[in-house]
Structure P
Amino acid sequence: MTTTHTTGTREAWLDARLELLKAEKALTRQSDALVQQRQALPWVRIDKTYRFETDAGSASLADLFQGRSQLMVYHFMFGPDYKAGCPSCSSIADGIDGVAVHLANHDVTLMAVSRAPLEKLKAYQRRMGWRFPWASSYGSDFNFDFNIAFTEAQQREGSIEYNYEHGGHAMDEAQVPEPVVQFAATCGTDPATYTRDRPGLSTFVLEDGAVYHTYSTYARGVDGIWSMYQWLDRAPKGRNETGVWWKRHDEYATR
């Protein structure tokens, strides 16, 4: 079978590769500048009290730092009524353990927080074979205050604001997209219940006993920590997807 992709000599490939290298270097410089802009964001002091359930017992937001000065929270989609964690969040979480140990030795605690009760989270964690710290915010305003969880009333009113815009996400469309229906089913729930939780990343700093919120990103903003896609973006056919293809790692026929 003859390929339909452009082919050429090694010399032609090298010429094209050098042009691409210029673009890659420009993107790297732009990314470095973006990192500096992100770190220059003003910090917002958090005076509200939040309580979490962890393996070590009840904990405050400051306790989640585990003695370090920086905290990164992955908002894992696992609502109280889910039977299993979101497949997309699960594929992101597959990359956390290997990174978390390095961050822990660089003054950063990386952990997941979800609204489901702790025992439900621990059972799923055992199924997936993960070791990273995972806290339950069940009964807390934490997820709601950081615009990562929403109420039934907000859904009915159409007042959900996610990723810094009103009603701009596929999960908020009147006609629920098929992938959302599929994911809800794999979590043992319905689309409305499933979409009351969303994915995201929030970061915090602890200084002189005070906790500050420094950054949050949502939706496609978590692509950068979704290691699966970072590899695929460098594969010959890229993401090469027309719909949902990924599963939880224990659900593939071959591994």
Structure Q
Amino acid sequence: MTDSANAAVIDLYHRAEDYFFVSISQFYRRFGTELSAYCTGVEASSLNLLMMKGYSTDSALQLAAGVAFVQRTGMPFCVVVPDTQVPQVCEQLQQQQLLPADKTTCMVLDMATYEPRELPLQLADIRCTDERLEDWAQPVASAFESQGAAIEQYLARHRAALLAGRALRHFTLYVEQRPVSALTLSLGPGVARLDDIGTLQECQGRGYATALIHSVLRFAQAQGARTCVLEASFDGLSIYRKAGFSRLFDYRTFCQQ
């Protein structure tokens, strides 16, 4: 892939990412063109974000303003920085008592070359559960850093996004009528994004998430998506690579310790 083509795909990734987080946020704010704050009000640092796309001459001032803004919300939060930009911002963030934490990988799939796969899970039943978000929430809760109120708050944000007409679709895989795996699909012009991929802990390792991903990719392809993107933790990389996704760039998360 040429540098210009890679830059275009990264821009598409950021636009899909922005659409998803704007959809589920109570409010958001831009700090120039390279920094955005998304505040969902969910008691989980991974869902109240200060997201950086790049670094410019004004970035230090914008970053300081952004950190102050999210601190005033009183919610746990994190700052997410492209790995290539970490040297420019690391010292400034550490002065704000924000320390480097997890690294995640942003991935892309060219839907033009994607070949749908049928997986042999005869007992699995996959449904769009926009009208039954409580079923979708059960497997998604398995990926949360905290339980209890946080998943209920997150469920409320997704209900609000649907009521607002945002293009989010929620899919759940059932086994014997029990919801065991779930994800969220957001759709934009030509691009799809997968989020909230979770499987009940006692049901992991049986191929349910893989079957669900391929089913939803077929749906996104039928909706006209030419590209699909997602953000993966280290644990999820092998699943997504087997599905055809490739690395685009890495993020580094900074959190209060």
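FYI, it's all coordinate maths here, none of it is from the lab. Please read these numbers as outputs of a predicted model, since none were measured by experiment. Cβ atoms are built from the backbone, for glycine too; each structure is taken alone.
With distance in nm of label points 7 Å out along Cα→Cβ at positions 68 and 228 as the yardstick, tell me which of P, Q scores highest.
Numbers: P: 2.4; Q: 4.3.
Result for distance in nm of label points 7 Å out along Cα→Cβ at positions 68 and 228 over P, Q: largest is Q.
Which structure, out of P, Q, was Rg and Dmax of the Cα atoms in Å, for residues 140-203 alone derived from, given a value of 12.7, 37?
Details: P: 11.6, 33; Q: 12.7, 37.
Label of the originating structure: Q.
If FRET efficiency 1/(1 + (r/R0)^6) of positions 20 and 44 (r between Cβ atoms, R0 = 41 Å, to 0.05) is computed to be 1.00, which of P, Q is the source? Can you show the working numbers first?
Values: P: 0.55; Q: 1.00.
Value 1.00 for FRET efficiency 1/(1 + (r/R0)^6) of positions 20 and 44 (r between Cβ atoms, R0 = 41 Å, to 0.05) corresponds to Q out of P, Q.
Which structure, out of P, Q, was semi-axes √(5λ) of the Cα gyration tensor in Å, for residues 76-171 alone derived from, given a value of 26, 16, 13?
Values: P: 26, 16, 13; Q: 33, 22, 14.
Source structure: P.
Where is mean projected area of the Cα convex hull in nm² largest, in which of P, Q? Please list the in-between numbers first.
Values: P: 17.4; Q: 13.6.
Between P, Q, the highest calculated value is found for P.
For which of P, Q does distance in nm of label points 7 Å out along Cα→Cβ at positions 52 and 180, calculated from the coordinates, equal 4.2? Kindly include the intermediate steps, with their values, before the conclusion.
Values: P: 2.8; Q: 4.2.
Derived from the structure labelled Q.
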